[in-house]
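Asker: Next up: the structures, one after another.
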Structure 1
Amino acid sequence: MSKIEQERTEEIQALIKEMTLEEKVGLMLHESMGIPRLGIKPYNWWNEGLHGVARNGNATVFPQAIALAATFDTQLAQKEYNVISDEARAKYNEAQKVGDNGQFRGLTYWSPNINIVRDPRWGRAQETFGEDPYLTSQMGIAAVKGLQGDDPEYLKTAACAKHLVAHSGPEATRHSANVNPSKKDLWLTYLPAFKALVKAGVESVMGAYNRVYGEPCNGSHFLISDIVRKRWGFKGYFVSDCWAVRDFHEGHKVTKTAEESAALAINCSCDLNCGCTYHAAISAVRQGLLSEQKINESVSRLLMTRMKLGMFDSWKKSKWAHLSAKDVDTPQNRQLAKEVAKESIVLLKNKNNLLPLSGKKHIHKIVVMGPSAANTMALLGNYYGINSHMVTILEGIAGKIDEHPEITLDFHPGVGMYADSKQRGWTVGMAESADVVIACFGLDAMMEGEEGDAVESKKGDRDAIELPQYQLDYLRAIHDRGTPVVLVLTGGSAIAFPDDIADAILFAWYGGEEGGNAVADILFGNAVPSGHLPLTFYQKTEDLPAFEDYSMQGRTYRYMTKEALYPFGFGLSYTKWRFENMQVSVNKKDHSAQVSVTVVNEGTFDATQTVQVYVSKEKRTDDEPLCSLCAFTRVTVAKGKTKSVHLSIDASAFQTVDDDGNSFFEEGNYILTVSDASPCAKALTLGATKPIQETVNF
């Protein structure tokens, strides 16, 4: 324990000795009550910063988290979250100037969401970093570093790893569902990212609404006490999801009263109740269900977080006190949002090199069609901030046309976003007069999201992953007119659609405030696509196991045996790549490995490639992954040039686990594959770079 930790601990213990039981419990609710006589101000712990400071007015709106994952760029992710924490501090400082300690004005941010996308029907898949535990871990660590800063004594903001655990829909049953994944799936898929973030120093962990193995996640001795606290050594504060403790007696029926629910959660060291159930902790102590010592332990952890944030000092003394409203959504921050959006866009198809449009002498008229073209909700996703300059895809294209006086531009939405139009009129015929149609279709945040938020859905989830039929019908009608079609899809998770409905396809996610400009840059060649899918695009809904089934068999690239529509990690470029000279060295003492490979840009564009390394066990068991991502890096290579890259493979990549979560190494052969998509024949058919492999023996 450092000197400052010791001093803070002593100060906290002295404060707790002066508190009444009622005062202590008052500190354990997200709307924490103040204790003026002890110098403790009221404080609301609830703040959101998933892809920008949310629900608190003007902010830089970055692309949704799933889009950030598509960049496979941890350095960029840390830069983004550093900006988010800058703006969080700026807003906190402004709030402190007027004495406002209310909701969304604080420094405890309940981000990132590191749940695994088990099923693309889940409306909140967009909030995550995708389906892969390793990618999720690396992006999550970058988020924590950006949010919490690198000061040895103070946190810039307090990050939160949520939602522990096995939480990925259905939204409709989350308040009562009991999840029973195999222990192998729990340790190999659902828990690794949480362990990684705890080891990286995340200040907070949030429990999920559901039960796991019969225990509610916010009242689970197995998850919180045994794994997070004891096994992983987590010393920060644990918070319930909002009103999740109330679900113990109202939804899960594992307790009968609010007192029993509060006692169960606190006895498992869930320190903070987002909700109101902990009011009953007072009577729970008096009924003998809960000791005051357990209350003291939770209050101690909560006060430690507040001290780390400098909340017991004047905000004016903070090293971030200089940040103010002028530091929110600055030109530099906006440029970073655009950079993230550009890097996130995935090129799925480019027949006859239709893209980029610049330099195509036959293109004199472009018609933009589709309901997401001028749709701000197709930029925002959920848990968003706002500002006065949100650039839609149509606006981005219109701005780019100013640079091309030889091209005229027209627009019609053509069909409704949420339902079919009453008639098509002459709109489909507009395609015939164009040299190229840019068709903007897909989803928006009204169609998928959290329970109660995505109001054009049933409880936030999708019933099917297919592109809505009315959109598909309209797209076919456009394409049947014979004009080349560039399809720009928006959405927060996998969408299934026929490959033949467009000549070129971009997946643009929910692109944030600069999303429209980023799409335009890709369309016209001012930027070269470099995004890669952080999740599998399945062929059809019927290829998925039951939504409620938490077994990983048949799900994600690591376990599915059916052919994907577009595989995990896939993404095309305007240039042509080749991998060569793969070399592997292994350390047989610690079971780690080093991989080097030469990346050759054989095309005509300077571009960035994402080098991915996958490991597969030659003699795997049925409940182990087919292959797993174990390293990745981005490298920019000029046209006609080469670069060598070096990647480190941690020993954990060659380990498996038993049912108790004990990791162990098994001797044998392991295949390492260098590629730009998960290893499968379909990736090559779609145009992925030919992978290269080496077999290593331990």
Structure 2
Amino acid sequence: MTIRLKVKHLVYSLLAFLALFAVVLLVFEPKLHEWQIDRQIASGQEDGAREQILDRIVRNQTASTGLIETYMITPLSEDASSLTISPASTSWSTSDTPVLFTLEEAAPYLKTYLEEGEDTIHLLSAADLLMRHDQTNGDPEGVLETMETASERQTAYPAHQTDLTFDAIGILIEMNEHELARSILNACEDTFDSGDAALRSAILHARMDLYEEDYEEAHALLQDAMERYEAHHDEQETAHAESQNGYEPFNLDQAVYFQEAKRLHERLEPLEEGRHNGTVEGRVTGADGEPLAHTRVFLQEDAQRDRSLNRESALATKTDGDGYYRFDGVIPDDYLPFVMLSMDEVSGSAWPVDANEVIRVEDGDTATYDITFTPLIEQHEPINHDEITDDTITFSWEDVDGAAFYSLELTVHHDGGSMTQSVETDITSNRHTIETDALYDRTFGVMSDPEDDELIQPETILAFSYPDGEFSWNVRAFDEDRSPIAQSNGYRLDEDAMGQLPFFRLDTRTLTNADRRLLDEDVPGALEAYRNAYADDPEDAHSLRMLTRLNGFSESRAEETMMYRRQLHDVAPSIANVSELLRHTMREGDLTEASRWKEAYLDLLEEDEPNELENGRFALINAFEGEFDQAQERLAQSVDADSYNRFSGARAVVALASGQGLDEALAIVRQNPERTRSNLAAENWERHLEHLEGMEEDFLQEAAQAMLTRDQDAIDVLTDEHPSLSSLTDAWQDRDW
């Protein structure tokens, strides 16, 4: 059989084949190479993946943009290898693609992408990265050039382009290039409406005015911008409400930049003529003692410590080549420091610092604050899920040079989380033994109310009494000044840093029937079983402990709980239990009974010193008994030791009661303002005391003594005479000391 094929059919077939081949080259081949690169990354061959990426970028211009987007722009923009660390928290970004290239290595390719890449959102991300690179190199003209190039090439995302302009201005402000930053802002003013852009512009102008200590200009600028924004907002809301049925209003509380401007405006109000900004400077060093160069450092108002870092509103800078940083033009206030580091820079180390640490900036002063990472303390025993069967448990760790004493922390783990407590302080050696009975007495989880359906994890309520529980421990080292210098818990981000795992189990008791009911989340059944066990054996310390934990904070069962606590004190006295009895009697205003529990507490302490909270409570009992000198001594110790200054207001009231006068009381609270903790707002004792100005000293002394003795009749008479006194007395009576 003869097959005849015309020439034109051959040509068509050839063209079809070439078209298919082109599709394979353009679509499938790049995907195949990306798959190969991802396989290399997944198998840990990152160096090989880097080489293949760079080779493909050089050899294949068509594929290069996709490779630059996937392996350079995206991971670097997401800070996928960085941690943002403060004394109070650590956060990090996640990315499907690991960081294979440093910004320095990626910069030439990002520049090519900026000049030749497609008009996509990645173009703006590349520009932002290049501006950060220019900042590291101290090149403000480079920042400006990058911004201008991006603005010329990018037209598809005008809103994001505006963000890029503000990013560039923010970087220039960080570089102290205020004149250049202002020139860009002024050139863009006509393009800003009365919305977010105008408000952001005002905030940036105000920050530069603050740097120059032109408080009046900054204050007026923000006031004007906020009024215009509010008018624009109201106009927009009215229009939306008229045009859309069921429209839900957008409140100013939800407007991020308005709230930022408002907060800055409020912080400016107390600044008076003649006051001066402060300076913060210091050095960032790694665990090897070497400086961490070109590291981003932030300062955020301590009043915002319960929020994550806001990079737009926080002060920001970078360390120089020797790890030094400096902030000028800082409003006098308390600040929380943040540092941004790569995982490689911090793995195997920790920043040993108190979680409540702040940098206090005084009027016109320079605050020096070094950020020093140290190697993790090596833990010796117990480790790797050791099973403890003895009546005691011994913890040991490496001896730290310069350590005067150590503190020991224990953690109870449960599904979805963990709870940690400091259980021993002032340990003077690198070895410490604790009786397991003392661990049983440790309270971690507590029911808010046994009538509620929601139950805190049963494992945390049983805590160390749970034979199948998982526990871990950590140790911290302190110098003679009680400053932390090293710790065992930190950043274990690779195999080399993992070390021995400090986990252990306590197989020293058997679960009771009541315990099993609790683990089955049968709270009523568990309560009944523990009560029966206590009735059968009034010296059953475990049942008594569990009854107090299950009754928890229930007000309706408070008396029953205190009955169990008093019995527990007779059976197995402990500081933790006496502390709860002391707190309850003070809350009830029974300071005579509180004095009894104070003595019981001190007897259990023997030669040790009470902590800052108990010292403050003991001081109030001393003041109730008329022992003002001892009260003031204890309160001074409490405030000095407590980073939250919880007893600052009490110290001021005792000063008034002892006849020291309002000026002394105001000086106390101004020097030691109470600080917000765990979403619990700080009390503004300064404001309450300022309401007392003009009152006679004898009157203030009488009022303060009535507050300390809980003499409500006397307080009522005095507040009738001077109603402005009620600001202080109301705050005092509402306080749970």
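Asker: Which of 1, 2 yields -15000 for helix-only ellipticity at 222 nm (-39500 (n - 2.57) for each DSSP H run of 4 or more, over all residues; to 500), as computed? Walk me through the numbers before you get to the answer.
Answerer: Numbers: 1: -7000; 2: -15000.
It traces back to 2.
Asker: Shifting gears a bit: Have a look at 1, 2 and say which one yields 112, 72, 63 for Cα extents along the principal axes in Å, as calculated.
Answerer: Details: 1: 80, 60, 46; 2: 112, 72, 63.
Computed on structure 2.
Asker: Taking 46, 28, 22 as the value of semi-axes √(5λ) of the Cα gyration tensor in Å, for residues 113-464 alone derived from one of the structures shown (1, 2), identify that structure. Intermediate results must be reported in sequence, preceding the final value.
Answerer: Details: 1: 46, 25, 18; 2: 46, 28, 22.
It traces back to 2.
Asker: Hey, distance in nm of label points 7 Å out along Cα→Cβ at positions 409 and 649 derived from one of 1, 2 reads 2.9; which structure? Kindly include the intermediate steps, with their values, before the conclusion.
Answerer: Details: 1: 4.7; 2: 2.9.
Attributed to the structure labelled 2.
Asker: Looking at distance in nm of label points 7 Å out along Cα→Cβ at positions 41 and 489, point out which structure of 1, 2 has the largest value. Write out the running numbers ahead of the final one.
Answerer: Details: 1: 4.8; 2: 3.2.
Biggest value here belongs to 1.
Asker: Work out the source of 16.5 here, i.e. which of 1, 2 gives that when mean projected area of the Cα convex hull in nm², for residues 433-688 alone is computed. Display every interim value, and only then the final one.
Answerer: Numbers: 1: 16.5; 2: 17.4.
Only one of 1, 2 returns 16.5 for mean projected area of the Cα convex hull in nm², for residues 433-688 alone, namely 1.
Asker: By the measure mean count of other Cβ atoms within 10 Å over residues 377-384, tell me the structure among 1, 2 with the highest figure.
Answerer: Values: 1: 26.6; 2: 17.1.
Largest calculated value belongs to 1.
Asker: Comparing relative contact order in percent (Cα under 8 Å, 6 or more apart) across 1, 2, which is largest?
Answerer: Values: 1: 15; 2: 7.
The maximum falls on structure 1.
Asker: Output the label of whichever structure in 1, 2 has the greatest value of distance in nm of label points 7 Å out along Cα→Cβ at positions 73 and 521.
Answerer: On the way: 1: 0.8; 2: 4.7.
Sorting by distance in nm of label points 7 Å out along Cα→Cβ at positions 73 and 521 in descending order puts 2 first.
Asker: To which of 1, 2 does the computed value 19, 15, 8 (semi-axes √(5λ) of the Cα gyration tensor in Å, for residues 297-344 alone) belong? Kindly include the intermediate steps, with their values, before the conclusion.
Answerer: On the way: 1: 33, 17, 6; 2: 19, 15, 8.
Label of the originating structure: 2.
Any read-out appearing in this document is the output of simple, stated calculations on the displayed coordinates, not a laboratory observation. Since the model is a prediction, treat every value here as computed from it, not as a measurement. Cβ atoms are built from the backbone, for glycine too; each structure is taken alone.
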